[in-house]
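Peer 1: Dropping the structures in below, format is structure tokens.
What follows draws every value from the coordinates through simple rules; no lab data is involved. Please read these numbers as outputs of a predicted model, since none were measured by experiment. Cβ atoms are built from the backbone, for glycine too; each structure is taken alone.
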Structure I
Amino acid sequence: MTWTDALTWRMRRLLALLQRARGSLFSRGWRGTWRRILQEFKGSPRASSQPRLLPLDWAFAPFAVPNASNPDVSVIIPVHGHLAHTLACLRSIAACGDRTAFEVIVVDDASPDASAATLAQIQGLRLLGLPRNLGFVGACNAGAAAARGQFLCFLNNDTQVTPGWLDALRACFDDVSDCGIAGARLLYPDGRLQECGALVFADGSAWNCGRFESPDQPRYLYRRECDYVSGAALMIPADLFREVGGFDTRYAPAYYEDTDLAFAVRAAGHRVLVQPASTVIHCEGVTAGIDPEHGIKRHQVKNKARFAGKWATALLKQARPGTREAEAIARAETGRPRLLVIESTLPDASRDSGSLRLVELLRIVGQLGWRVSLMPDDRRMDLALAARLGAVGVQVVVPGNQRSWLGAHADDFAVVMLSRYAVASVWMAQVRKLAPRAQVIFDTVDLNFLRELRAAKLARSGTQRADALRAHELALIAASDCTLLVSDVELALVQAEIPRARLRLVGNIHRVQEPITPFSDRADLLFIGGFQHPPNRDAVQWFAREVLPLLHPRLPELCLHVIGNVDAQARDALRDAHVVLHGRVDDLRPWLERCRVSIAPLRYGAGVKGKINTAMASGLPVVATSIAAEAMALTDGVDVLLADTPETLAVTIERAYTDQALWQRLSRGGMNNVRLHFSRARARDVLREILQSPLPPG
């Protein structure tokens with residue numbers, strides 16, 4: 001790039017920032033704008049720290065491990081002595097609380113100590129004793145033969161698992177249809193990375209990715225394809241395990257059996273994934289030692305030769321010994337198209353509906369066979385958010401020089417998606433210049449100019465800013481190869497302005513969860529939304545000022561619970577015993593189950609409202625204004641109640657709050673609306689059509 005190109009880009013970026021600042025001043029005032037600027041400079045939290053291990057010198061007392069009557073997963077742990085490690089492993093499993101239905105099978109491989117007698121006292125444990133020592137391969141195959149689960153998870157006894165480890169492995173098979181094996185990220189007890197997937201070179205030698213590195217390295221934080229994963233923590237469908245013949249006994253007693261299994265699974269047309277969201281601490285060398293010349297470890301050299309002979313043809317496609325790890329990892333992931341997403345900041349599904357929608361979109365794109373990378377425009381690396389995105393296969397990249405990085409990797413990406421107007425205004429021209437062969441998708445999230453126009457009319461102010469936004473936003477749509485819009489109202493508006501534009505409707509994406517708490521055990525109102533979004537601030541302040549006073553005589557004990565970031569100025573303005581500001585919460589589910597009615601009293605805005613989708617997806621009835629319910633295919637009295645004035649809102653909320661039959665009808669109707677209009681399946685159909693059919697030139 002020439003210095004003039006760089007200067008042009010920087011000027012465009014500066015103008016975009018000034019436009020955002022001007023819009024923020026208009027919407028939030030100078031105090032709110034200053035608080036928003038300060039948020040950009042907060043430090044990034046760490047994703048992990050040194051693991052907490054259960055002590056080995058624990059005085060045994062009987063305990064219980066989960067034992068589902070109809071297990072989805074069978075956790076198989078082969079043991080040969082080392083009782084203290086086995087007990088610590090089982091205690092860690094018992095403490096994790098994973099949601100997956102599973103059983104635990106310990107295969108006692110003729111232990112020389114008192115393992116069998118002690119393990120027999122653990123409630124729920126299935127103990128399988130072998131009459132003679134078969135080694136790791138034989139013990140795992142014996143455990144698999146006795147397993148009842150649809151999936152098998154092999155786990156070394158010198159490991160300790162962490163919360164969510166099993167759920168994360170199991171989710172790989174739901175997310176990736178051709179997943180054949182999923183493996184955990186292994187850490188040393190001191191917190192260093194032991195392995196995050198592994199590579200096999202053309203001579204049959206292997207390499208553990210990330211060994212001795214920090215587990216917080218972004219390149220190891222995302223679910224990806226690899227050559228094999230360690231048998232220390234490996235999940236596979238039971239039918240597939242049997243189809244490929246289980247662990248090959250030629251490698252008995254141990255070593256290279258996991259590598260061989262991965263090659264057999266790949267030969268059968270399946271993929272091998274490492275899932276860093278599943279973290280397991282592995283005390284490497286406890287059972288086998290670390291000396292390749294003595295003990296069971298000596299079989300490693302012999303079995304390498306056996307493996308190289310069996311898979312000689314397949315090894316011709318592997319990287320040559322000495323290939324750099326990054327290059328070998330990229331080679332293992334070849335063959336699938338790549339999508340780059342540029343977003344203003346790392347999306348947080350718990351923060352706002354736009355982020356939730358984007359995360360779901362990226363999950364679906366991965367399910368369609370694409371590799372997904374995301375570059376935040378603000379260049380902030382939040383390791384915790386990067387890890388959450390990585391769990392669904394999204395690689396976060398934060399290069400020091402974004403333009404140089406994009407230019408160097410331009411040919412890697414078949415499609416670049418620009419998320420939100422602010423990002424597209426900066427990056428559209430740059431992407432066209434630096435990655436001319438990539439198709440460009442503009443995901444509007446909502447139309448900025450429409451929201452600004454409505455805000456100006458509500459405030460009875462001029463529409464000059466909205467008019468300027470309209471011209472620029474429509475120009476970006478015209479310059480893209482495909483534009484995603486979230487509502488049919490916005491789609492029709494743009495279609496009328498630019499008839500030749502390729503437009504697609506992709507609304508919010510939610511999964512229905514049936515409500516648990518009955519009507520009689522619920523109380524109070526719920527509002528979901530942070531005040532950094534001006535329409536939310538206006539809605540709550542207007543509701544507290546105009547509507548709550550009308551409700552109090554009818555429902556004196558009623559409280560409004562507000563979930564979302566609220567600044568100090570707004571808190572001062574909302575000092576009311578009947579308004580409770582909770583700030584941002586990690587889990588909305590308890591509030592969706594506790595409250596009786598969700599409200600969306602928006603007076604302006606655009607797009608599809610995630611607060612309404614979220615409530616309806618959990619069976620919580622919604623009372624909303626007409627503008628809030630716009631373009632959501634809702635019918636008053638069937639799946640929502642609509643009202644626009646303070647008086648009608650008060651009356652309508654009282655009806656929903658006191659009429660149990662109406663409440664139940666709205667609950668069912670809302671869930672049906674989400675299933676019909678805002679499901680993953682609906683979004684998947686649209687994305688498949690966009691990504692699998694050639695995009696016309698922009």
Structure II
Amino acid sequence: MIFTTPMRLLAAVVLDRSSEEVSGELLRLGQLEFISVRDLTAEWKDRVAPVPSDGTETRIEELRRRLEGFLRMPGTPVRLPVPSLEDRTPLDLAAAEKALDALAAEVGAIRDRQKAVQEDVLRLSEMRRQLEVFDDLSKPSGLGSAYSFLAVRTGMVPSSRFPALEEELAALPSVLVPWGDPAAPSRSALAVTLKKDEGRAAPILARAGWEDGILSGEPGEETSRVTPSRDGKARALQGIDARIAGLRERQGMYQAELEDLFRRKGPDLESMWARLRVRELLGRVRSRFARTERTVLFSGWIPGDAAAAVEEGIRKAAGGRCHVEWISEKEGREHNQEAPVALKNPRVLRPFEALVRNYAVPEYGSVNPVPFTALAYLVMFGLMFGDAGHGLVLALLGGAGVLAARRSGKDDTLARLILYCGCSAIVAGVLFGSYFGMPWLPPVWFDYHGVVTGREAGAGGIRSVYDILGITIKFGLAVLGTGLVLNWINLVRRRRWLTLVLDKGGLAGGWIYAAGTWAAFRFVGSGYRTLPDPDLLFWILGLPTLALALKGPAEYLLHPREHRKPFGALTIVDFFMEWIVEVLEIYSGYLANTLSFMRVAGLGIAHVSLMTAFFQIARMVNPRGGFSAAAAAVLVLGNVLVIALEGLSAGIQSLRLNYYEFFSKYFNGTGRAFRPISLGTKE
């Protein structure tokens with residue numbers, strides 16, 4: 001776990017008749033990242049040929065992707081299974097295509113109905129918004145203007161035809177508001193439709209025997225005139241709401257129908273997907289084979305600790321009729337084959353492995369950065385977000401996210417990272433005696449809130465924010481020093497002795513950093529009055545700085561003569577400029593890297609200051625003291641805001657300090673991730 005996994009290069013030959021069994025075993029083991037056999041040696045390029053393809057691989061992949069599209073639809077109660085080699089039973093591709101076509105037709109029909117209902121909901125919602133603009137529908141002059149999208153008609157219709165009229169208008173985004181006596185021969189009504197649907201609504205009204213009437217509130221009008229109720233607008237809005245509710249209910253029925261469809265077909269779809277996936281992966285394995293007349297050859301990288309199991313599996317699958325040869329990583333490089341990088345970490349560190357891979361893949365054979373990243377990240381987060389109550393909230397959110405991800409089959413990396421950060425904040429909060437910004441229990445280390453607010457001095461000489469800044473600077477020194485030590489280990493493993501001795505990240509650079517740190521602390525300890533003895537500074541700082549000037553000439557002399565540039569005056573200038581740049585990078589760069597860790601204290605102080613501010617606001621809201629609903633609301637909202645803002649800031653700054661300060665000292669992101677073909681391969 002301390003270093004990247006050692007890799008070995010496999011080259012094997014098996015009989016053609018055993019290729020099916022061998023490909024299945026390689027897929028089951030899932031430890032081989034294939035390379036082309038023809039790239040191992042030039043003499044094989046003319047002696048072997050790729051395994052011919054009949055074109056079914058592309059067809060299988062298309063079917064598999066199409067099926068996944070169905071299974072990943074929202075509301076689909078079917079999960080992708082984990083494929084097994086037991087799913088190698090033959091599958092009729094034509095029958096599978098026909099089954100998916102039939103499924104697509106059923107799903108499409110349901111989706112079309114859902115889409116039509118949703119369009120009606122949107123139109124009715126727009127109609128409702130338009131109606132709300134007008135105060136009284138008994139005066140619809142505004143509705144008839146060019147700026148309205150609605151068409152309003154009032155009139156009378158025979159009572160016997162009223163139900164049929166309602167049913168036919170229901171096919172349009174409309175509302176029909178009746179009033180008057182339902183037992184009368186004719187009923188008054190108000191019909192509201194969209195203007196663009198007027199042409200469709202007019203024939204429906206005509207078939208129902210609709211007679212337009214003139215709105216009037218005066219009694220004694222002739223019978224052709226109607227007097228609507230003043231609450232026509234409210235009744236129209238109620239009618240639209242009722243129609244929208246009915247459409248929503250219909251949408252729910254269609255969604256239930258879709259879920260029931262997949263629930264009924266789920267077992268068959270899961271089986272089909274697993275068989276397609278296994279066939280696709282087996283085809284992918286066989287496509288990496290090369291062949292002669294009677295044999296197949298394959299090669300690839302395997303983790304060293306899995307080599308014995310892979311060889312045993314190949315021999316067993318081939319019935320012993322095979323030849324297996326192992327090539328070291330060094331010999332592989334001689335064939336221009338760079339080993340991929342595999343990081344083996346316990347499951348608890350997987351979220352931090354994702355953070356490392358998000359930055360880059362480390363160089364093969366180097367220190368595994370994941371454990372060091374995890375420790376640095378959690379300590380940084382805890383120092384910036386040191387509150388046990390807030391940490392508990394984060395931990396609960398992260399735990400809930402982990403459970404939800406497991407139930408849905410989704411990745412839980414982010415949720416687990418939040419859980420770990422919450423636990424780190426709990427530990428820091430106990431050390432600082434902070435529980436939702438309140439000192440419910442005495443601190444184990446020192447009272448962070450008391451120091452920041454000036455209420456009291458902390459333990460161990462922590463008396464002011466400057467002491468807190470000093471803690472984070474010392475923490476930064478430890479992180480950067482660890483990075484330099486890891487870099488020296490990497491250089492030793494790669495046998496880069498010159499860089500180890502004469503480089504800003506080597507022993508000379510580390511010596512200058514350590515000596516400069518000692519001199520700075522001596523200066524601060526004297527009250528910023530005196531520096532260490534100048535002669536001593538020359539020996540511990542000046543001499544190593546001058547020694548760095550030897551790096552350029554040494555590299556020039558160690559370079560093969562045939563690849564050197566001609567020596568001249570410009571060469572000396574290059575040596576001098578390289579030395580100047582390296583010295584500036586050490587003195588200014590290391591200082592900036594160290595001071596950058598002050599942001600850890602800065603965010604911690606901001607965390608305390610925000611909580612203090614919200615407590616003061618709560619006292620202003622309730623100056624008499626005691627319990628107050630308003631003051632409690634201020635404190636609750638304040639805690640929520642601090643958890644959200646400071647949690648995000650602490651997470652981002654912890655990541656930044658790892659990427660740009662810690663990684664810059666030892667991390668060489670030139671590696672290539674190890675990607676074997678296995679049953680768990682995502683793509």
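Peer 1: For relative contact order in percent (Cα under 8 Å, 6 or more apart), which of I, II scores largest? Mind dumping the intermediate values first?
Peer 2: On the way: I: 10; II: 20.
If we compare relative contact order in percent (Cα under 8 Å, 6 or more apart) over I, II, the biggest value is for II.
Peer 1: Quick check: 0.65 is what I get for FRET efficiency 1/(1 + (r/R0)^6) of positions 68 and 300 (r between Cβ atoms, R0 = 30 Å, to 0.05), calculated from one of I, II. Which structure matches? Walk me through the intermediate numbers first.
Peer 2: Numbers: I: 0.25; II: 0.65.
Considering all the candidates, the number was obtained from II.
Peer 1: Hey, another quick one. 51.2 is what came out when mean projected area of the Cα convex hull in nm² was calculated for one structure; which of I, II is it?
Peer 2: Values: I: 33.1; II: 51.2.
It must be structure II, since only it matches.
Peer 1: Shifting gears a bit: Supply the structure label, taken from I, II, corresponding to helix-only ellipticity at 222 nm (-39500 (n - 2.57) for each DSSP H run of 4 or more, over all residues; to 500) with the calculated value -18000. Can you show the working numbers first?
Peer 2: Details: I: -12000; II: -18000.
Comparing all candidates, it corresponds to II.
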